[in-house]
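There are structures below to look over.
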Structure 1
Amino acid sequence: LKHYYGSLAPAHQIKNLEEYIKFQIGIFLKKKKIAGQLHSRKQTLSELEKLKLLTEKSYREYKKYLNDIIDIAWGVKNKSRPSPPKEQMQEDSSVRGKILRKKKEYYKKRILTGNIIVSTPGYSIGKRKGRIVIKYKRKVIKEIAASKVEHVAITTGGVNLSSNFIKLCVERKIPVDFFNFKGEPLAKLFLYSLPDTETAIAQLKAFQNNKSYYIAESIVEGKINNQINLLKYYLKYRKKTAPAFTELCFNSINKIENILSNISKIEKSGDLNLYRQRLMASEGHASSIYWDVIKVLLEDDVEFTGRVRKGATDVVNNALNYGYSMLYPRIWQALIQAGLNPMISYLHKEQENKPTLVFDLIEEFRHPIVDRTIFAIFPKGTKLYLADGYLTTSSKQTIIREILERLKTETRFRRHRMTYEDIIFHQAKSLSAYLIGKKRSYKPFVWRY
């Protein structure tokens, strides 16, 4: 840290940065304590004594710094510490802004170097002494330390993967996803595991104890809330420059909010399939209004006549479908890690050999991750192209890069900052915890614009 931030700010700002770090460590430990992973102040303090600070301190100052962290973690208010003056708060804000910008630059660089995307036949990927070696027609193109690789995407046929490379990815939990030329997920490589027995039984019991109704309702409410919030986001930035769009958007938000308010009133009659149909009808009505606004939003940048899921011939729908396909493998992996059976679902009806629980959970993330990303591409002047009705290789690479960056972006989530990718895994664990009785409710992810 000293070397990283040493040139970032003068000494007095470094001191403010230390206070910010103290608070963040305290919040991190507080989460651990709530999760039952910290048992005593003394033990935690002993572990903290390994911490090295940015500035030199006396023994007494150092111990006070560590005890302040413990107080934050244990929820003890420090009455002796006065509120900082306004000038100091402004300086703190300036430092935090610089840190966030540095983090964003770091994440962008990591996305470019840590994600291997193979979209051209003829490549081969192997392993050499802890490094991943990429060759094209037997010539080494690139070598990357395995510790820096976060994700591998194979979007074409004719690519050779060595068994040593596959073993390395499994051992290091590096996800490897395979897509067909349409961008549809074909397979995912991850460590072999079976659903947790207790969780799988709880998934089935949910059809008897009415948790299935509550989960389906929560997911639809989360999806509609995210549609509303994304429209509010666009309304916020266009209300002064686009009066016609503003009026349409405002009226549409009111209509969708009315639909949302009636979701909880849908009768839970004891027939889950009938309840699903009614839920999906409300969701479909809200989506129809949402996409009508998006048509107007994009009309100055690209042609878009409406949402088409299968057989799309326009660039926007192809881009959206490709973006959604990138979420499926991650959500599947999150469900497996949470001990859930992806074939047992609540909003979508079960289908043979289909991971319908993946279809359930993805609804919470379509709009804040994919829609927000794809709609931002066109106003930037970036062009996406189709060839024979499908996205070109360069267009796919653009979408993959932008979606990966979005997944690594931090957002405010229940009083904390988390990446969208981490939130996906958090939601899968929350669903599992609700099913087995460790949580009293399941709260969907609702994006804050």
Structure 2
Amino acid sequence: MLKFNFMKKILFILSVFALISIYAQSKKIVFGYLPSWEIIDTANLKIDYETITHISPFSFQANPDGSIKFIDYWTSKWNPIFAKARAKNIKIIISLTNFNPDELKTILNSSSVTSTMIDNIIKILKDNSLDGINIDFEGLYDEDKGAPMNSFMNQLYTKTKSADSKYEISIALPSINFRNKWNYTYLSTYSDYVIVMAYDYYGSWSEFTAPTSPLDGLNFTIKRSIESDYANIVAFDPSKVVLALPFYGNAWRTNSEDPFASVKPYSDTASFNNYITPTYFQEIPFLPPFTQRIFNDQTKSTWYKFVDGDYIIQNWIDDEYSLELKMDYAITKNLGGIGIWALGYDGIRPELRNLIKSKFNPTHVAIEDIIPTDFKLYQNYPNPFNGSTVIKYYLPKESFIKIEIFNSIGELVQSLYNSFQNAGLHELVFDGENFSSGVYFYKISSPTFSETKKLEMLK
């Protein structure tokens, strides 16, 4: 009997660990971008709402006067998609884009334009019962990637969260921080998560064949992004990093069957812009007869080759096998989840959707027994910090709480919060611009709980 009871306990413990593992998977983000051009023919649009946690209509356009151009087909074709998403508790996060550096300079450097745009963002979210916004500003001048972009995200985060703390604020960022002009760590402070666009490492500007999203083995890879460019964020809070993966690839024209071969343009006018032609995952079965599939162990990527007249076409496109390695890497690094560029690019093929289900199980229902039941104060992020830092805490029930900042000799220097707050996970931003460098302490207190942690400011 004693042995039997012991085995029952072991089985119970193992089952709890299994449930915790499933619960941890379920908390991962699966962020699917849905471009407007993919919904033109909604009858043939295949979206598996069981595989995603977020859907992002791509895209709304940010205008240099602060106005916002609505996405195409709003709302005629989008409402049925949103209804299905809401039925599955999928969050709807609009994507706001601008790829014009001159317009972005105006948006980011004019206080009136910035204020108008943020007001318009909040209005769109409220009027359409949306869950948040993803900022995708690309092609910025170097001088606008630092302080102007930081200030915009600071204001967007602060003002939008004040309107409704449940709104999710995120930003899509380049995989490589060329010339170190971006401050990824600062931007993550004013985002619920950052989306690493882990594709286009190699493309129309490259003079040799290569995968659009190599895991390893070349100068620019996913591993370099996560372990170098985004290393500070990953070290402090990897859940803030979402690794966006491509459901597409590139076909290169060459005279060689070897990988990384020199590229030939697709027309007589030599131009980087015609060194590639895009290929989508759904098109793989329709590659020409006698196409050879090859796995490149150096980059952990799949590619295909076939003869086309006098040339050899090398088609580097991830399939379910190479994408699985990238998803496993995101899981190993305990990242916040994955992104998909883009929904619809897999057509009716189920392989990628099945892969996501097996890795992230987005439709899992939370298990009440393992939800936290105690107050918890997390370490601020980033720490040490320069300028501002995020303080995160968990309340198991509605409580009257105080969040206070003290200097190194115990003097109260700032009160961040002093009121009732609902149960759940919360975060506040401590702006230390007016404080000198040094060690400070932050304290959460309620009638039944208090905890203090140390933070350090470096200027």
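Since every read-out is calculated from the coordinates, none of them should be taken as a lab result. Given the structure is predicted, the values throughout are model-derived calculations rather than measurements. Cβ atoms are built from the backbone, for glycine too; each structure is taken alone.
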Handout entry: Label whose coordinates, when FRET efficiency 1/(1 + (r/R0)^6) of positions 185 and 409 (r between Cβ atoms, R0 = 25 Å, to 0.05) is calculated, return 0.70 (choices 1, 2)
Key = 1
Practice task
Please state which of the structures 1, 2 yields 25 when percent of Cα pairs over 40 Å apart is computed from it.
Solution key: 2
Completion exercise
Matching 18.4 (mean count of other Cβ atoms within 10 Å over residues 289-296, computed) against labels 1, 2 points to structure 1
Practice task
Assign the value 5, 15, 13, 12, 14, 17, 14, 9, 2, 0, calculated as P(r) over Cα pairs in 5 Å bins from 0, in percent, for residues 353-400 alone, to the correct structure from 1, 2.
Solution key: 2
Completion exercise
Comparing distance in nm of label points 7 Å out along Cα→Cβ at positions 161 and 425 across structures 1, 2, the largest value goes to 1
Practice task
Assign the value -7500, calculated as helix-only ellipticity at 222 nm (-39500 (n - 2.57) for each DSSP H run of 4 or more, over all residues; to 500), to the correct structure from 1, 2.
Solution key: 2
